[in-house]
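The data blocks that follow each hold one structure.
No lab work stands behind these numbers, since they all come straight from the coordinates. Computed from a prediction, not measured in an experiment: that's the story for all the values here. Cβ atoms are built from the backbone, for glycine too; each structure is taken alone.
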Structure I
Amino acid sequence: MERASFITYKIAVLSSGHSRGSNLSAMHEYWKKHNLPVQIALAVFTRADSPAFSLAKNLGIPSFVVSAKDMAGFEAEVSKLCIENNISLIALAGFLKQLSASFISSIAIPILNIHPALLPQYGGEIMYGMAVHKAVWEAGERESGATIHLVDPLYDHGTIVASQKVAIDTCQSPEDIATKVLKVEHQLYAKSIYGYLTK
């Protein structure tokens, strides 16, 4: 068990209306279990009927719904909430909208995303979630995993912060790959965010 410091790092999590909240929950539980000074001080969702929204409320995480139909308005509201809550880092968890270059540069705090694959060829505007696992399956890859990177104006690209691979040669379907990779994501994301904040 790691010793907690006197600083508590406050992070924000952005999730879409389709998010189940598994990464958000895994982060919350990991930092709590290991007594680490990181907390989700702000969770922003694009829809109130998101399964992740209900989960966050049940976990006692301050949660807000901000529509992403108008991205400029969404980004302005997120920026305001981050300032008001003294946020040190933004983590994307199932957020599928592309943040603008001006937001990424003006927010002045790191934004991290997790991508369910190791290789850059499995990234891009249409390459997220199950689409990634299907592409990895069809390509006959023997390994997959998760990659955490800083967000830049190109969707799902940026400086790599951490990655972890997993063998998938025994998987029988893209769904099997998704299950294996999700376990990697849950172990890697919270640990890597803490490491990034304290590096």
Structure II
Amino acid sequence: MKALYTTLIIAFLSALISTIIGTAASLSINKMRKTPRTIMMSITNIPMLNADIVTGISLMLIFIALKYTFGFASVLLSHITFNIPYVILSVMPKLKQINQSTYEAAQDLGATPLYAFYKVVFPDLFPGILSGFFLAFTMSLDDFVITHFTKGPEINTLSTKIYTEVRKGIRPEMYALSTLMFVSVLLLLIFVNRRGKTSIAL
């Protein structure tokens, strides 16, 4: 249960923080000219094209070079790092669909840039932001390799705990917990997909 609690906390925090950073990064990239934007999108794709073991070892070497203590914080930072590209690639298509004239019109009518963003741009971006959050949450919940290389001896997520248990023999409780997690994720996916279809119909 401690491993499950740690897994959920890391997944939620990393998804939330990476969603904020990824959304801000998407807005910045969208404002760039064509060449810098292409370069930034290429850099964004690198962590997704790399094998997890390459990313995990790279992050481990960075933490060692910085003499950073392995533990909860190192796992959280690692998960945020590999989640950000997924959020960017979820938000960017929505940004391209937004009519920039609407945002400018809101400012012409007296709205401040921040107010215009929250009232005009944010509602259109929200489906992409939500998709990015859930994708980041799922990726973090499911990750083993990167967590294995960046965790300390005192911390265990569900994936690393199961990996340790396999050597000794998996207890029946693990099967029950895995079933509950599978059903929870399935229900969450059904809810999100039905909500998406309802929004499109409206």
Structure III
Amino acid sequence: MDVGAAAAGLLVSAPLVVGTGLAVRVSMGSPVLFTQERVGRDERRFRIYKFRSMRAPRFEGEGDEARLTRVGRFIRSTSLDELPQLLNVLKGDMSLVGPRPLLVRYLPRYSERQRLRHAVLPGLTGWAQVEGRNALSWDQKFEWDVRYVERWSPLLDLRILARTVTAVTSRRGVSAAGEATMSEFMGPAPAEAV
């Protein structure tokens, strides 16, 4: 189902993919795509594809918020930067629905419960995304991720996909206050770590 939907999604979104790619190329130059190693099911690493939303840093230590361009803000707020991840779905690295794939450096920071998020394929969208995206705390996000793993069903996936349309069109929760997206995850809250 994922492969068929991703292939259809790439065909239907081809004009958006081309237009977004051109906008990124004109506003930020090459490369158009951003790739990064992320963690998937069973903690297997893979390279994720996204449209670039930030320009190169002008000096060492320049923050992400300062590097985010106008085009970058727009494609992030509309989730157009995520369209290349349909290729990750076609490759079998990701699913349409599941916990969002996170950075490799977070692996040793998870609690045992949070680590359960890697029992399924990561997704283009997920339960945490439709519940508030980056407006949620890390602990809240991970709790939604684990609930997804524990309660997974095809019907739940369909509900999350339907709610994703509203979440994307509302553009709420795209970034945490004062952040380009979200602050770095440093580990579970002390009460959860016990």
query: Hey, FRET efficiency 1/(1 + (r/R0)^6) of positions 42 and 66 (r between Cβ atoms, R0 = 30 Å, to 0.05) derived from one of I, II, III reads 0.25; which structure?
result: III
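For which of I, II, III does mean count of other Cβ atoms within 10 Å over residues 74-81, calculated from the coordinates, equal 19.5?
Details: I: 16.9; II: 22.1; III: 19.5.
The read-out was computed on structure III.
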statement: mean count of other Cβ atoms within 10 Å over residues 10-17: greatest across I, II, III for structure I
